[in-house]
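Dropping the structures in below, format is structure tokens.
Just so you know, all these numbers are worked out from the coordinates, no wet-lab data involved. Since this is a predicted model, take the numbers as computed values, not measurements. Cβ atoms are built from the backbone, for glycine too; each structure is taken alone.
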Structure I
Amino acid sequence: MEGTPFITVEGPIGVGKTSLAKALSDHFNFALLKEIVDENPFLGKFYENIEEWSFQTEMFFLCNRYKQLGDINKHYIQKQQPVVADYHIIKNLIFAQRTLNEVEYQKYLQIYNVLTKDMPKPNVIIYLHASLDTLLKRIEMRGREIEKNISPLYLKQLSLDYETAIDEFEKQHPQIPVLRFNGDNLDFVKNQQDLSSIIEELSAVFNKGAYNHESSK
């Protein structure tokens with residue numbers, strides 16, 4: 001792995017991306033980048049009527065993530081300060097391909113390609129996946145009002161889309177390590193040993209690079 005550590009945590013809704021990113025940020029003393037979700041004014045309407053509100057929802061996310069990643073690049077990565085994020089910009093295409101019609105998707109893809117051309121790219125991806133039952137339980141536990149109308153069928157398909165996208169990403173970017181963890185078997189929020197095992201695997205990736213980054217703890 002080359003360059004300043006820039007780790008992204010990805011996976012379907014409810015799998016624990018933000019919780020893990022925060023834990024890794026605390027452990028390694030990395031800057032934390034969290035995606036903007038609750039501020040999206042279209043998201044609640046999107047879960048109620050995907051077809052009607054998908055384009056507005058996806059464009060809001062794309063523009064905000066573009067701004068966030070630009071700021072992170074300027075204020076942290078270019079200054080050799082490591083960052084861990086609870087999303088990868090690739091998720092925009094995962095959601096857009098599923099929710100937009102063909103005409104909308106082609107328009108969206110043109111804008112996406114322009115905006116992401118010069119974005120900083122992560123040098124490690126942590127991919128979290130879990131069964132539908134686990135995802136639904138975790139979504140219910142966190143009790144976000146905007147997520148109460150998520151369809152189980154939509155969530156199941158989203159998980160399959162993630163699997164396809166991550167597989168394709170690995171083929172296209174063999175130089176970027178992808179660490180996969182099953183959320184059905186790991187509870188890194190309540191079980192310190194599970195978190196430690198993830199940290200050990202991530203540290204092993206660091207140690208293969210041109211530098212070693214020691215934990216702050």
Structure II
Amino acid sequence: MSLVRVHNFAVSLDGFGTGAGQQLDAPFGHAGSRLMEWAFPTRTFQQMGFHGQDAGSTGIDEAFAGRWSSGVGVEIMGRNKFGPQRGPWVDDRWRGWWGENPPFHTPVIVLTHHPRPTLTMEGGTTFHFVDAEPAAALARARELAGDLDVRIGGGATTIREFLRADLVDQMHIVVVPIVLGRGERLWDGLESLEERFDVEAVSSPTGVIHLTFSRVPAG
């Protein structure tokens with residue numbers, strides 16, 4: 001069966017995956033770009049068009065960042081990753097943070113209590129807006145992904161819900177040496193999570209620590 005994976009998800013030292021006060025000009029709230037500054041210089045993120053179009057770095061951070069798309073056939077994300085709006089959609093003009101050619105190039109399931117029509121973008125990205133619990137959303141994602149893996153893209157609440165439901169097979173978390181103090185925490189309610197996974201840590205010269213979680217085989 002296909003795997004369920006998390007990649008390149010960054011948290012602060014105090015466990016926040018985004019800051020408080022998300023809005024149109026601040027996708028990560030008061031955290032600004034600090035959670036992702038480790039990634040912007042990498043070749044993977046440069047090729048996505050983030051912060052320039054240079055060749056990009058090829059060190060430890062790139063070795064992890066570059067794994068995010070290999071073998072992935074669909075992404076599941078929370079509504080707050082797609083955009084800053086809350087409640088019923090005022091209209092369908094908002095088309096995501098990424099412009100007309102988002103970097104996913106696969107179907108994307110957006111979890112929301114307020115579905116809207118499917119949105120087809122350039123480059124093979126199609127947003128499907130679905131009101132479903134994690135298990136049902138995963139079943140729909142696997143239909144769209146075929147034999148390929150499913151990536152849980154965030155935010156923190158979405159990843160936490162899939163971890164609580166014990167649906168994640170592999171996870172890459174980047175611990176960034178900043179303290180946010182407020183926002184959306186990843187680890188709440190996940191006591192003893194480490195017992196389900198083999199955990200490895202790799203430090204980077206940029207100051208971040210890459211944590212990889214691999215599900216422990218049953219039995």
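Quick notes on this one:
- Computing mean count of other Cβ atoms within 10 Å over residues 165-172 across structures I, II gives 13.6 for structure I.
- Mean count of other Cβ atoms within 10 Å over residues 77-84 - highest-scoring structure of I, II: II
- Comparison of I, II by mean count of other Cβ atoms within 10 Å over residues 21-28 - largest value held by: I
- Test item: Kirkwood radius over Cα pairs in Å, for residues 61-188 alone calculated as 15.6, pick one of I, II: II
- When P(r) over Cα pairs in 5 Å bins from 0, in percent, for residues 69-124 alone is computed for each of I, II, the one that comes out at 4, 16, 25, 20, 15, 11, 6, 2, 0 is I.
- Computed -4000 for helix-only ellipticity at 222 nm (-39500 (n - 2.57) for each DSSP H run of 4 or more, over all residues; to 500) - originating structure among I, II: II
- When percent of Cα pairs over 33 Å apart is computed for each of I, II, the largest belongs to: I
- Origin of the derived value 29 (relative contact order in percent (Cα under 8 Å, 6 or more apart); candidates I, II): II
- Label whose coordinates, when FRET efficiency 1/(1 + (r/R0)^6) of positions 85 and 109 (r between Cβ atoms, R0 = 25 Å, to 0.05) is calculated, return 0.65 (choices I, II): I
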